[in-house]
1. Between structures 1, 2, where is Rg/Rh (Cα atoms, Kirkwood Rh) highest?
2. As an exercise: helix-only ellipticity at 222 nm (-39500 (n - 2.57) for each DSSP H run of 4 or more, over all residues; to 500), calculated from one structure in 1, 2, equals -6000. Which structure is it?
3. Compute relative contact order in percent (Cα under 8 Å, 6 or more apart) for each of 1, 2 and report the one that scores greatest.
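Every number in this text was worked out from the coordinates using simple rules, so none of it is lab data. From a predicted model like this one, the values you see are computed outputs, not experimental measurements.
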Structure 1
Amino acid sequence: MIRVLLLGVVVGAFFWGRSILKKPGLERKSYIRKSVLLVLVVCFVLLAAMGRLGWIFAALSVVVAFIVRYIPLLLRYAPQLQRVWGVWQNKQNGASSGPTGRSSSVQGQVTTVEAYKILGVNVRATKQEIIEAHRKLILKNHPDRGGSSYLAAQINQAKDVLLNK
């Protein structure tokens, strides 16, 4: 009986492989996904019919227990994981790091109009108003307090542009 089943699986795989080679690229991906899902459903139904699902539920419970146990540990390192993710994203997007360690997008100059928008002050703002707006924003967005180094750099650059105009 097992030999017949194995022969059926081999013949089915052969015809499935032939049919997949005839499909164009995007349609092929969709066909593979649907086929894998169908195979998983059929295996699940067969295991359920034979009463062999116990090991699957045991494996799932071990995975869930592992995740629940280590979520607090992962959350403790969330800021570091965010930094690593940001560095990885910058490398994927091709942003190069300059000699200051900042990405190339941070090194671009802020225009006067952008500086007013960043600091949230109007065009007639005095030097003291600009300094006060900068202080409030930098306290909220400083990297040492969980803020973004990109935003802090933009805020600092906006203050410099407005005070040097």
Structure 2
Amino acid sequence: MIRHFTATGFVVHKDATLLHWHEKVQEWLPPGGHVEPNEDLVQATLREIKEETGFDAEIVPTHPLPDISNLDLVAAPYAVMIEDVVDAVHGEHQHIDHIYFAKVIGVPGDSEGLPGGVKKRPDAPDGWRWVTLSELQAEAAFQTPNGEEKPPPEDVLKLGEAAIRHVSGF
């Protein structure tokens, strides 16, 4: 079976994480995508966050790094998931998805209803929403572009909650 390396970043600010409706997958998901040639996992995660949301972010390590000075170290992911995927280009294949937690840096000033003073950047695409810890815990459903109400999938609910708790200390 064909497998692709991917990286996902749960972007946290205060008590919320950033999700969007993914048209192809038909689910609420955090930013993420394929690891490009010559990219490490952290570089891929931060690039995907920036490309998809317009926000600059930094990884919040979930595991301590060993004290090694002779080589560069890259933060380990919080988890690695194997995801079955079907698409027109590759057919049936799998994503080996490296899950990271991140926080927004260089936060803009005015909120327009988003948590903690974060305003969506003008160059970021539509369809993104801040989902709070309480909404994740309640398995809240959100309106999709076709007007249906759908909650995020189980993995997003649980990993989003873990990200908020780890990054913000809730």
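1. Values: 1: 1.29; 2: 0.96.
Structure 1 comes out on top.
2. On the way: 1: -25000; 2: -6000.
So the calculation was done on 2.
3. Details: 1: 15; 2: 31.
The maximum falls on structure 2.
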